[in-house]
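Derivation of every value follows stated rules applied to the coordinates shown; laboratory data play no part. From a predicted model like this one, the values you see are computed outputs, not experimental measurements. Cβ atoms are built from the backbone, for glycine too; each structure is taken alone.
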Structure P
Amino acid sequence: MKKVFVLGGTGFLGYYTVKELLNRGYQVKTMALPPLPTDDLLPEEVELTLGDINQLSDDEILELLSDVYGFMYAAGADERVVPERPALKFFYEANVLPTQRIARLAAKAGVKKFVIYGSYFSKTAEEMPELGLKDQAYPNTRLLQEQVAFAEGEGIMDVTSLRLPYIFGTMPGRMPLWKMFTDQIKGQEQWAVLGGSTSSVTVEQVAEAAVGAMENGSHRETFPINMYNLKHEDFHRMMIKALGQEDTTSLNVVPYEVMQPQLAAIDQQCADEGLEHGIHMVLAQKLADLDIVTDPALTKDKLKINEYDVIATIEKTLEKCVSE
């Protein structure tokens with residue numbers, strides 16, 4: 001059976017991708033940053049190396065990938081990171097340059113399929129140019145990440161990209177990233193939310209989509225994944241419920257214009273501190289006032305994504321977020 005390399009196989013997305021690959025009979029090799037979240041996270045048959053692939057020489061990477069058919073690029077920095085200014089430099093160095101190098105070496109090593117775990121902001125930037133997302137550091141470099149990988153694979157290796165939205169689920173030894181949101185609401189008597197909605201999926205669906213892209217995708221295809229249109233109001237009510245604050249926290253759906261001055265102040269404070277969001281807050285929250293969703297039919301059948309109870313998965317995820 002073919003062997004697939006998962007970069008970041010002990011992380012949230014990589015872990016479930018490893019599980020899905022094993023379920024489909026693939027051999028799996030992975031490299032991930034230490035430490036392991038739990039000692040028995042992965043089955044013994046998985047070839048696991050702990051370390052930073054970006055610290056390896058070209059020859060070492062070529063040797064690592066010499067017996068690999070597919071490569072899952074489940075690594076990089078997302079928009080939650082608030083780096084030093086300019087954010088464009090940070091995200092370029094975190095997401096674009098490593099992807100280009102690894103894609104080039106993967107193609108040279110004989111890898112045939114390369115899947116990028118990208119962002120739904122890429123699709124929004126392309127389809128709604130009036131928003132100016134392409135001028136923001138994070139979506140700008142996510143689009144560039146796809147293009148450099150496509151170019152490196154041209155005529156040699158099929159490169160596809162998942163454009164991933166809100167993702168829910170839990171895994172052993174790691175706290176969901178959504179904890180940063182429940183922590184913000186904890187103890188608040190009033191909380192404001194915007195009236196838009198976003199695409200959402202379970203982590204199992206991401207893993208199915210990734211393997212589906214490897215098996216059925218064509219070079220340069222991008223896949224905007226969505227299995228549930230999640231209203232921001234509903235999501236925040238679920239967080240309030242998980243916190244046990246239904247009787248103490250009042251949730252208010254407000255127009256964007258009400259929030260805009262506060263968001264501009266946050267952006268200015270970041271600038272004063274030498275920091276910059278990958279998407280400035282005035283724009284990131286403007287998106288939350290819109291319905292940024294895609295049609296599940298665009299990807300569901302082709303990538304063979306199964307139905308899951310997304311709401312139940314969100315509830316389980318939030319339970320873990322407030323468990324400590």
Structure Q
Amino acid sequence: MEREQHVPIDPDREVTVCCGATEGLNLALLSLVNPGDRVLVFEPFYENYLPNLVTCGGMPEFVLLEPPHWHVDEMQLRQAFQKGIKVVILNSPANPTGKVWNYDELKLLAQLCLEYDAYVITDEIYEYIVYNGKHISMMALPGMKDRTIVVNGFSKTFCVTGWRLGYTIAAPVLTEAMRKIHDFLTICAPHPLQVAAVTAMNFAGDYFRNLAQDYRRKRDLLFPALEAIGLQPVLPQGAYYIWTDSRSIDRDGEVAARHLAQFAQIAAVPGKCFSCPDRDLVSGLRFCFAKKDSTLEQAVQNLAHFKVQLGRQ
């Protein structure tokens with residue numbers, strides 16, 4: 001945080017090491033949210049957020065962001081805050097859309113949080129997988145250090161998803177609350193993995209640049225193939241997912257995903273998994289390109305063959 005975001009942190013009083021970012025998110029919610037509190041969720045959202053809210057009794061307040069720009073509308077945001085938002089969940093770079101929040105968007109959100117006395121839980125697990133510009137943490141914005149809980153981990157940056165090693169950064173009073181929950185939830189994260197993570201955090205800058213470049217190359221391999229079959233993919237700014245429309249296959253993303261699995265041997269996640277449960281029909285799909293080159297190359301071939309089949313229908 002000090003090196004990348006220029007935010008001074010006291011490791012003894014403001015950092016909690018936990019068993020993955022998933023635990024970190026739950027610690028943050030359980031420390032801030034009482035049953036019935038409203039929590040702002042930007043849709044499409046990472047699918048774990050809703051079950052996480054169930055555990056603490058939080059009530060999701062959805063703000064829909066539309067492709068391809070995922071623009072944040074000030075009036076829509078303000079209307080949501082006027083309903084009494086206690087906490088905002090922010091994911092940047094975002095799963096499933098690849099949206100990276102820019103400074104102006106973060107500034108607007110910060111101003112509303114200060115005006116309406118709200119906190120932000122910011123999921124920054126993809127912070128180093130950014131293709132243009134640089135990741136900005138909400139904690140770095142004026143007035144937001146004490147109102148932000150950063151949730152992060154090592155799974156994506158260092159390709160160790162099975163280690164389940166994450167951390168939170170927050171003001172001492174919030175950290176104290178999260179540590180109490182953490183102690184009775186998991187007690188601690190495995191010590192040997194923490195030692196390894198310290199080594200990884202001191203990797204040279206080339207490692208982080210190469211990581212983003214490698215995923216950019218994979219993105220640029222899959223993206224044209226999705227475009228070629230009419231899925232209207234949205235070029236992600238970060239993370240390693242591509243969001244598409246499904247209507248060139250079927251207006252229902254769930255039906256389209258089944259067709260892709262059956263006839264192209266490609267697994268895509270239906271957009272409904274990332275949407276408000278009240279929506280009957282979501283025409284969206286999420287593709288993941290964090291795969292071996294050989295897997296992506298086979299997928300491109302399968303999609304080309306699938307395009308021919310679509311043309312015959």
*For structures P, Q, which has the highest computed value of mean count of other Cβ atoms within 10 Å over residues 82-89?*
Q
*Where is FRET efficiency 1/(1 + (r/R0)^6) of positions 114 and 226 (r between Cβ atoms, R0 = 25 Å, to 0.05) largest, in which of P, Q?*
P
*Kindly point out which one of P, Q the value 2.9 was derived from, the read-out being distance in nm of label points 7 Å out along Cα→Cβ at positions 162 and 186.*
P
*Of the structures P, Q, the one that 22.8 was derived from, the read-out being mean count of other Cβ atoms within 10 Å over residues 234-241*: Q
*asked:* When distance in nm of label points 7 Å out along Cα→Cβ at positions 138 and 170 is computed for each of P, Q, which one produces 2.5?
replied: P
*Out of P, Q, choose the structure whose coordinates give Cα extents along the principal axes in Å, for residues 74-241 alone equal to 57, 35, 34 when calculated.*
P
